[in-house]
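All of the numbers you see were taken from the coordinates with simple rules; none came from a lab. All figures in this text were calculated on a predicted structure; none of them were measured in a lab. Cβ atoms are built from the backbone, for glycine too; each structure is taken alone.
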Structure P
């Protein structure tokens, strides 16, 4: 598993790491610890730092947790009713590229799934990247009328709103579906390779009529990847 969080470049890195540590601990406690026979091990690649899991995860044992050497690693053992949850005491973290994407515009529902699966197969061959949403049906935009929700639907690209929006709609004629594939990676080069092979895969399908990407006028994100420069 990989867990990703944002970096606030207006603040010291340690502040973003602390926020990430809190979010990570929620995920582990609520999504992993509660499942029978699970464990968490450090599999970080060239980490720039380590997070101590005792304070926010280990203490789920309410003071009855203990440490011991297992599997050649320093493990925290958290006693639970289906014995027992194990987590490595220190988990590494690093910095990567998050949120690269491309859209493939389809005529049919079948093309959404068939082309998307082929794209994921191709992307999975590239080392150092993941597709956190796999085939994503809900591309978003940074602007919203409801700030407490966060990113909301990218309405100009919703096929069901084409008639309602009129000239504001950006859905091409004949397009009924606009799925998105999001890519995170440990380097910009790995992300670019993944985007290229993913796009090449979807273009093998006749019912994929166009490829684009969410760029938000270049306002969102530190990195800019131009699709034409990938080929």
Structure Q
């Protein structure tokens, strides 16, 4: 379909403990480039981020309005670890592409749960080709959650279609005990489904269908 610019932050994480630090604070196995979820002790979402390996450093890309909560979550937990976090949001633009992007100088590209995340210097912006309505249609068609809509501090990853970002055999991390218990008991609560656009509980409304978070035991909307 195309490319859209996001309201996003970029944090630059350095130090020899950078991977173990992020691995202990998020749901996916962080030993390289990946998407992962930062969760509270109650397994509620702080943000969904893309971790991008950049040489001997890591870029952490997330939703702009959630940046302060993320920093407040990360910084006090550095303690004695060899980790430094710098906010480089002001010198970078972040985009999502619905299709693979050709690599070239000045672009950092990674496969993401959203599609393809592209980070550029503010001096080398890309030309967006998608508007918000088209991006919503793309997300609805592919059951992709987004911050401020399906991804909020009120839900856990299983609620909003992010089960694939919760590593089943990973060791201890914040929120892990609750998520493991939910999975082992088969009680993962409400889930992300596709529904009619006039649904009262729609979280993202496209031109033909919408997304909602519902208990699916008594509905068939997920097959729409």
Structure R
């Protein structure tokens, strides 16, 4: 049973995908806040407009990412179904095994497997495929929940970005606090997800922070 929010999210969506969505949302929000300071420094900051723009941008991209996730999942399932049919229709066992080896390459796995073990794995998959019956490639409830999670992860990252503007009267001070909070969250995201990759939390947090700031700098420089 999931014991904390991170476990609940990773029960619905792959940890790597979840991390990517959180980072994307943070980078989007940080790009807006940093960019607004550079562009509107002379004109003066409008806190209300910045709040609306930040939330609107992240919500919009949350919807887009969720739709793309659904499309990607549909494509993945349809492709798997096509592979299954090709295996069933293969003219020989050798041809079917080659299809499986191409689709599930052992040499890309983070371990060294013996040729005999790899062959045994592919033969087991082939036996399973031949005995199984095809089903319609359709979205499941889990897929829809995952799409909702994608939308939520991207959208919710706008909240820490706009909260300082609701609590601090000075827009310029609120903007600095907002940027600081988002940078800290980049570190926290890398730190929290290090356990899924077996990395060192502090270094993962620092790497994620530096990478996020680099991407923000690129986005701002290119007018993003």
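Name the one structure among P, Q, R that FRET efficiency 1/(1 + (r/R0)^6) of positions 49 and 137 (r between Cβ atoms, R0 = 35 Å, to 0.05) of 0.50 was derived from. Answer by label: P. Largest in distance in nm of label points 7 Å out along Cα→Cβ at positions 97 and 185 among the labelled structures P, Q, R is structure R.
Structures P, Q, R were shown, and distance in nm of label points 7 Å out along Cα→Cβ at positions 105 and 169 at 1.2 was computed from P. When helix-only ellipticity at 222 nm (-39500 (n - 2.57) for each DSSP H run of 4 or more, over all residues; to 500) is computed for each of P, Q, R, the one that comes out at -27000 is R.
Using Rg and Dmax of the Cα atoms in Å as the calculated read-out, with 17.5, 52 as its value, let me know the right label among P, Q, R. Working through the options, I get structure Q.
So if we calculate distance in nm of label points 7 Å out along Cα→Cβ at positions 33 and 81 for every structure here (P, Q, R), which label has the highest result?
With respect to distance in nm of label points 7 Å out along Cα→Cβ at positions 33 and 81, the highest-scoring structure among P, Q, R is R.
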